[in-house]
1. Taking relative contact order in percent (Cα under 8 Å, 6 or more apart) as the quantity of interest, name the structure among 1, 2 where it is greatest.
2. Given a value of 1.00 for FRET efficiency 1/(1 + (r/R0)^6) of positions 110 and 230 (r between Cβ atoms, R0 = 25 Å, to 0.05), calculated from one of 1, 2, which structure does it belong to?
3. Which of 1, 2 yields 23, 20, 16 for semi-axes √(5λ) of the Cα gyration tensor in Å, for residues 14-157 alone, as computed?
4. Of the structures labelled 1, 2, one was used to calculate helix-only ellipticity at 222 nm (-39500 (n - 2.57) for each DSSP H run of 4 or more, over all residues; to 500), giving -15000. Name it.
5. One of 1, 2 was used to compute P(r) over Cα pairs in 10 Å bins from 0, in percent, and the result was 7, 31, 37, 21, 4, 0. Which label is that?
6. Hey, Rg/Rh (Cα atoms, Kirkwood Rh), for residues 86-141 alone derived from one of 1, 2 reads 1.21; which structure?
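We did not get these values from a lab; they are worked out from the coordinates using the rules stated. All values reported here derive from a predicted model rather than from experimental measurement. Cβ atoms are built from the backbone, for glycine too; each structure is taken alone.
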Structure 1
């Protein structure tokens, strides 16, 4: 175990890496705007590798993943636990190309938001519930038809370890409408890269990709309940480890 002072030092250094590289990557990313989506995607998502690898070297936070064989052969809807900033970056490694359902306000963040916009996410206004739902369904269907995985965090916001938010059914409704399965993802990243606070804790993040959940002939609520049951049971097991 790394001493506390070294954990703080590594965490500060890692934050510095992010603060320095994010604006540089975003500005350079603007130069890729005239290029094709695949070219923009490859360049901009490479920043996630910088963050994850520097986290391993500076903070001692590694990961292992199980269930890669469960990924279906075509793009589907991914519904994942949301505890940390880590999974928003790491999921790119296993589901690519992908797009995210996220808050429109994230697009207003200088530099970071510019890069996000170039990646064509499904940016919604959560206060406009009816409009937001239609955006997810219409844009999500378009992205899936383009061969892009759609990543949804059904709890809507980061939830600390040991707690559970309300699972929303938008991702399940999208999967049902498009005839695609839902791929559930559980992890315990929040125990190492907390939702709040600067210090990252050394250790190995455990990620589990579950078997695809069929959607045909079911209601969004039934699908969401099955996703919730699987994710929460696996997260509880991972946190006990």
Structure 2
């Protein structure tokens, strides 16, 4: 079976995702060093303890995630739950690769692109910080139809703020916790905005600005980028790849 060196994989990912171009909340790339060669890759949305344990059971050489570790502003001490996660990873000799904003933004393999591809949305332009938000069109005619399409794909009903029977119009989207960009979406020309989470002010902003908002789940909207990236790596380098989806209601 083909193998790939740990450093070769990081160099390829850094270039593919243009990771150095992003000002992010956590380090992108190889976050924890494991064994020197890679032949079996596990991907998942978040580097939770369960994902590490499941990867170890599969004798994975590397884990690839969207939500990694070492977030800006966190307590840096390796104690408690952080110790449990890191101990399990080091004990198994598994490399941890994490790509946050670069994986949101990639035009083909990113979370925004992959969600759009599954729903038939067409991207036309970008907005927001580091151009992460997307503006475009959807084949769904009304917001109710859009909500139904999202529920079929994601397995959960979105929270819809706005007139369900009204046309979708110009659609904006940004996966994950981008509810705070609702004003920017409206200023960019959106009539309907889709993201993952909803906060207390979000409904008020939506109603006051006359823009519909659909909160579809942080985890749910960010399942697809890391899957696509893992599949891409498997095909390019001949690696074994398995995506493990650990449900998260958030």
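1. The structure with the largest value is 1.
2. 2
3. 1
4. Numbers: 1: -15000; 2: -11000.
Answer by label: 1.
5. The structure behind it is 1.
6. It was calculated from structure 2.
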